[in-house]
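In what follows, structures are represented as structure tokens.
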Structure I
Amino acid sequence: MTARIIDGAALAARIRSEIAQRAATLTAQGIRPGLAVVLVGDDPASAVYVRNKVKDCEEAGIRSVLDRLPAQTSEQALLTRIDELNRDPSIHGILVQLPLPGHLDERLVIESIAPEKDVDGFHVSNAGALMTGSPRFRPCTPYGVMKMLEAAGVKLAGAEAVVVGRSNIVGKPQAMLLLQESATVTICHSRTRDLTEHTRRADVLIAAVGKAQMITGDMIKPGAVVIDVGMNRIPAGPNAGKLCGDVDFESASKVAGAITPVPGGVGPMTRAMLLVNTMEAAERVAGVR
């Protein structure tokens, strides 16, 4: 079996085009959607992510404001800047790029963002709304995964779905979104006994554990849909340093029915859904949602 590739990059391009049309309509009414991105420090990976997000905004007609703050920025200074953005009516979404330098309390910073501008969907009030089935903002990566499954025609009602990973950013909200579509969901993690026993039951397997090529072909049910959220570097061997996911693509693609690549899979969709959330925030302000 050779798995069908679920092309996240192509789907993300279509979503950006749709957002550009909505942004143009709203801008013509006098409200230009605005996203503020706050980057503290000079982490190279974070700088790349932020640069791509700003580029996406430009392509979609969303105004972007990039605040680059030095690594030694105090917690109070960061909170003060977030408060200014909270009160700025031209800013509809606020994203603080993680991880933050070690002296800053990530949870405190996230909770300082106004829930109605928390386009990452990380604020506790947004997490609670998702849990109770009435989300304001869905976290971008799980939201992107759901759009990919929808575009691929995957029937989730009654399906066995296994999520490997229990983070607040991906694993937990992913499980909630799958439940809302009537899938039967199992969450696995580092202390799960006999992980393969669980993953081989999955009609839909979502790997979000952050460990390079952890999921191999023998752990996958033949014909399953495999979504690889991971973004890692191969640690050793002839391909050391090469970008890879949590799934061993070579062996998995011979067993799965459909699979996402790394790169070109979930990553572009995460960025696309940030635009969607920002657009929805602006439309709420405009009273069109």
Structure II
Amino acid sequence: MKLYISADMEGTAGVASWTQCDPKNMTEYPYYRHLMSLEVRAAIEGARGAGVTGILVNDSHSAMRNILWNELPDDVRMIYGNRKPFSMNEGIDSSFSCAFFTGYHAGIGEGDGTLDHTYSPDTIYNVRLNGVRCSETTMNAALLGLHDVPVALISGDRTTVAGAQAQLPWIEGVVTKDSIGRYAVNSFSPAEVRARLRAGAKRAIERRAEMQPFRFEPPVVLEIDFTGTQNADFAELIPGFDRIGGRSVRFEHDDYAIVFKAFVAAMRLGAAANAPV
């Protein structure tokens, strides 16, 4: 049985500020990347206790070079590095039995969600697919669904877990902390979170038959509200995108994989518009 893990960082135990998960910050970041790595390892250990053998980890935070190799088992493979066509979902295919989302965070605009954002807090204000307001969890789960791979477990703050379970009611949730607004948390200890992850991962694999792939029915309509009109100015230059508002664009296609890549392109091009002029 093969397992895919998309590992983010904001949902890690104790994380409450951007500096803790910013690779440019060499005071707090080294410690919290260590905690992130240990949480991924705990999820792996729990999954292996239920019979998982092959594991692929996709480092999915920031520059996507965070997880420490020496904190993982030697036989685990990892996708490392940024600018991947499918970003947090790179490497997924139908050979995987299920997926885990570790260290995830709330979508942009969700109250009491630690460091809430959807892919790019400086560029993206809101994302909708077929009218459904989306977090990274929603968008990523739908891409995995194209390969019939269900998301079996998610870890993060209570708001993140509750949001995931509202859309994916079968998912095993591991709460790492309670958010107090955007920049403060009431967190379980790192050791307690790792214990919860081991137990939750084992349960998730044991419940694999209950898990269901998540999909959006075609045609899939993507709507992006950017943080500023300058972002939409750039994004609407991409063929297939229509301007539907001062800071909003729309894209439609039957294949969600193409929709997702279009989102990544619009986000990256839109972000370029934030450069000083």
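Read-outs: derived from the displayed coordinates by stated rules, not from any lab. Predicted model only: the values in this text are computed from it and were never measured. Cβ atoms are built from the backbone, for glycine too; each structure is taken alone.
Tell me which of I, II gives 19.6 when you compute Kirkwood radius over Cα pairs in Å. Before the final figure, lay out the partial values.
Numbers: I: 19.6; II: 18.6.
It must be structure I, since only it matches.
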At a computed 14.0 (mean count of other Cβ atoms within 10 Å over residues 43-50), which of I, II = I
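Quick check: -12500 is what I get for helix-only ellipticity at 222 nm (-39500 (n - 2.57) for each DSSP H run of 4 or more, over all residues; to 500), calculated from one of I, II. Which structure matches? Before the final figure, lay out the partial values.
Values: I: -12500; II: -9500.
Among I, II, the structure yielding -12500 for helix-only ellipticity at 222 nm (-39500 (n - 2.57) for each DSSP H run of 4 or more, over all residues; to 500) is I.
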Ranked by mean count of other Cβ atoms within 10 Å over residues 19-26, which of I, II sits at the highest value?
-> I
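Of the structures labelled I, II, one was used to calculate Kirkwood radius over Cα pairs in Å, for residues 35-194 alone, giving 16.2. Name it.
Values: I: 17.2; II: 16.2.
It must be structure II, since only it matches.
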A value of 4, 20, 27, 25, 16, 6, 1 was computed for P(r) over Cα pairs in 5 Å bins from 0, in percent, for residues 91-146 alone; which of I, II is the source structure?
-> I
Comparing I, II on FRET efficiency 1/(1 + (r/R0)^6) of positions 131 and 251 (r between Cβ atoms, R0 = 25 Å, to 0.05), the highest sits with II
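To which of I, II does the computed value 0.65 (FRET efficiency 1/(1 + (r/R0)^6) of positions 75 and 211 (r between Cβ atoms, R0 = 35 Å, to 0.05)) belong? Walk me through the numbers before you get to the answer.
On the way: I: 0.65; II: 0.90.
Label of the originating structure: I.
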